[in-house]
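Got some structures for you, see below.
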Structure I
Amino acid sequence: MHPLLNLAPLSRGADLALMLVRLTLGAFLIYGVWDNIVRAERMDEFTGFLAKFGFPAPAFMARLSVWAQFLCGAAFVLGLGTRWAGLVCAFNFIVAIAMVDHHQGVRGSFASACLVVVGLYLATHGPGRFALDRLLDRPRQDQGHA
C-alpha cells in the first residue's frame, strides 16, 4: 500500500505525540489534586467523599490517592519512572471505578476508564524518546552494546 494511503509518514511524530499524551495527562492529574494538597478543607471534603462510598481508613486513602495522582502526574510530565507511574495511575482509577464511578454507569466511569487505559499504555510502551527515563537508560544501553 502506498505510504500516503495509510498515513505512514505520521509515524515520524510518534514520540512527539507520546510526549503530548504524557504532558496532558500529567498536567491533568496535578491540576485535579492540587487543591487537595494546598487546602486542608479540600482534603477533608475528599476524605468525607471516600467515607460516603465505604472506603476503609478514608483519611489515609484520601491522602494516598491524592499523592499518588500528584506523583504520577509529575512523573508523566518529566517522563521519569513512567512505567511505574502508569501502573499506579491505572490501579488508582480501577479502584475509583470499582468503588465510586460504577454507580454512575458507563458515562460516569468513562474518564476514569480513560485514565486506566492511558496509564496501562504508558506502563507497557514507556515514555518515548523525549523523557528523562530515556536519558537515564542511555548509559546502560551503551554499556550493553560494547
Structure II
Amino acid sequence: MDEGTCVFCAIVRGQETASIVYEDETVVAFLDRYPVTRGHLLVVPRAHVVGLEDIDADAGARVWEVGRMLARALRRSGVPCEGVNLLLCDGEAAYQTVFHFHLHVIPRTAGDGWTELRHRAPERERELLEADAEVIRNALSSDRS
C-alpha cells in the first residue's frame, strides 16, 4: 500500500470523510469506523509510514503524546470510559490491517464485551527469559553501531 491507495493518507489529505477530534502539523486523530467500543480513536502521523521501523522518533513520540492526551480527554468526556487501552499493531502477524502506522486509543468499561486481549500462558523459565534478554540486548547494541 502506498500513499495513493492508503485510506489514512486520504483522510489526512481531506479526501476521505472522518470524524476528526484532533489534528496538528504531525498527526491526525479520528474515530475508528469499526470501533471496538464507543469512542475508539486512531492517531495517525500525517506522513505515510507503515510501521514502527519506518516512523521517525519525533513523529512517534508525538503519536504517543497525543494518544495520552486523548485517553485523558476520553475519561473526562461523556463517552463511557473506566479505563483505556493503547494498542499498536505492527505487522500483519500482529493484526495490523491498515498499513499506515496508527495507535488505537480504546475507551474501556467493565463488561464492554471486548475480551480478545486475554491471554493465559505458562510462566517462562528464568534461564529462557535471560537467553531472550541477551539476544535482544545484542540486537540493540548492533542498532547503535
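Throughout, read-outs are computed from the coordinates displayed, never taken from laboratory work. Small disclaimer: the values here were computed from a predicted structure and weren't measured. Cβ atoms are built from the backbone, for glycine too; each structure is taken alone.
One of I, II was used to compute distance in nm of label points 7 Å out along Cα→Cβ at positions 12 and 36, and the result was 2.3. Which label is that? Comparing all candidates, it corresponds to II. Suppose distance in nm of label points 7 Å out along Cα→Cβ at positions 20 and 44 works out to 4.3; of I, II, which structure was it derived from? This figure was derived from I. One of I, II was used to compute helix-only ellipticity at 222 nm (-39500 (n - 2.57) for each DSSP H run of 4 or more, over all residues; to 500), and the answer was -26000. Which one was it? Considering all the candidates, the number was obtained from I. State the single structure among I, II that was used to calculate distance in nm of label points 7 Å out along Cα→Cβ at positions 4 and 84, giving 4.8. Structure of origin is I.
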